[in-house]
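Readers should treat all values here as calculations from the given coordinates under stated rules, not as data from a laboratory. Please read all numbers here as calculations on a predicted model, not as lab measurements. Cβ atoms are built from the backbone, for glycine too; each structure is taken alone.
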Structure P
Amino acid sequence: MWVFESSGRLPDQERKLIVPNANLKLTLTYRNGIEARVGDNPFLQRENELSLTGLIDAPVILNPFLDAATGTIIIEFNPLGAYRFFRLRYAEVQNAITDLSDLIGSQAVRLRSQLAEAGDAFRKLQILQEFLVGQLEKFEADPIYDHCIQRITVTKGLTTVAQLEKETGYSARWLHRKFSEHLGTGAKNLAEIVRFKQFYQAWSIGAPSENLKQHIYHYYYDQSHFLRAFRRFTGTTPTDLQGSMNELSTRNFTS
């Protein structure tokens, strides 16, 4: 749960890049709005709107809607917990930013009204937290799905679907249906995002080159395998991206 504020748009030479980190996001634009492009698809969220971003597996480009002061609250849900807050068809919100009222109806309309009337960002955070605690109490955990997510997380994306089949006793088709229901994508795709996250997290904070090489050859077959993943999740190459990193590019990979 974090607040991002800026006085306006970032300089043109800086990238407005968000790299997939395997989390879903609830976003409130309480001052100004945001324009986003997920892969090739544009999205617009205006001031005082509340949206849910499904699992993203493509680079995202963000910018304030107007070149003016901007305030945004973002609450992230990891794959283990996201399905516990909303009863949705998560496959329908993958790689999309959707107004929450289109997903849960009047409940979101009332929440949006409360948030618009709240005086400051801290009070807005309190209202969102109270709402989410209430949501969490409505839904029970799914132990098989939770086990699979924990295995992918603990092994940092190196667990295979075949291993999950062996550990759970369920077929790959059954597991894919379960992941689609709770997350919007399959276990293999999630593992690829989590695996890339290990490298990008180290790279974005300036880890020594020897450490980065260890990340590459531990998680990828060879350099070309790694570069394909890098381009898939960032839309560019490491050399091209290095000179235009900023807090927006790294914020969702740091505590």
Structure Q
Amino acid sequence: MRASLSIHGTCLGIAVAALGLIVATLAIAVDAAPACTSTSGPQLRPLVELFTSEGCSSCPPADRWLTAQFPAARLGADVTALAFHVDYWDRLGWKDRFASAQFTQRQYDAMRANRATFVYTPQVLIQGRDTPEWKRGAAASLAAAGKRPARALVTLDAMHEGGAYKVRASASVADAALRTNAVLWLAYADSGLVSDVKAGENRGVRLVHDHVVRSLHGPFAVNAKGEAATSVAIPMPAERGRTPVLVAFVQDTKNGDVLQTLILPACGGT
């Protein structure tokens, strides 16, 4: 009986020790889990931007096109898509809750870079260039852009903490000729956001939005050494969709050309 008790006691001790090791391993894993990182590759990942509004009756078809062409679940796709909701249609009786004067300003900046004289919705930009024939010409333009080498290297490092994303973004531009006008942008975007419009041109229509930019940070200038970096705390919005992502991109402020983009799933915030 004593031998039996000794054996059982030894087994119990081993089990307790093993359990302690598992707990310690899990603790290490939990400590390491919140951070996520990504670095852009050698090929250009082109940027497509949609300027849209819930108050614009011609915008829903463009919203549906963006969803169909660039499914939010395909984070490994070769294109970065962003939808900027502008605020100048809010005067028609329906306030777009995703709209921002900052996004309207971005569209006006793009207008000047394209040497245009007016803004409009829906408007699609590919690599910063106005693309009015987006229904037929976007695929070819994006495919051609995707074959080019990247002209910037972008990295993202994010951690979810206390209802916000703590994000570090950096970029480097090797070509000295591109550094003067190059800037780094950082965006938080989400998909699967639904609106039942009750007034204005889209009254009675249910709209589903993907790639909606919820916050935009920048521009952060590239210095003489070709480097740019920022650390930003991005609060999680009260209304969240199903596929939150962080997007960083480098752009030429003079002509709107995009040097590289990078997408990182918003880790730990769902």
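When semi-axes √(5λ) of the Cα gyration tensor in Å, for residues 90-169 alone is calculated, the result is 35, 15, 13; to which of the structures P, Q does this value belong? Display every interim value, and only then the final one.
On the way: P: 35, 15, 13; Q: 27, 24, 13.
Answer by label: P.
Which one of P, Q has helix-only ellipticity at 222 nm (-39500 (n - 2.57) for each DSSP H run of 4 or more, over all residues; to 500), as calculated from the coordinates, equal to -13500? Please report the intermediate quantities before stating the final value.
Numbers: P: -13500; Q: -8500.
Label of the source structure: P.
Can you tell which of P, Q yields 43, 25, 16 when semi-axes √(5λ) of the Cα gyration tensor in Å is derived from it?
Values: P: 30, 26, 14; Q: 43, 25, 16.
Matching structure: Q.
Of the structures labelled P, Q, which one yields 5.4 when distance in nm of label points 7 Å out along Cα→Cβ at positions 114 and 210 is computed from its coordinates? Don't skip to the end; give the middle numbers.
Numbers: P: 5.4; Q: 2.2.
It traces back to P.
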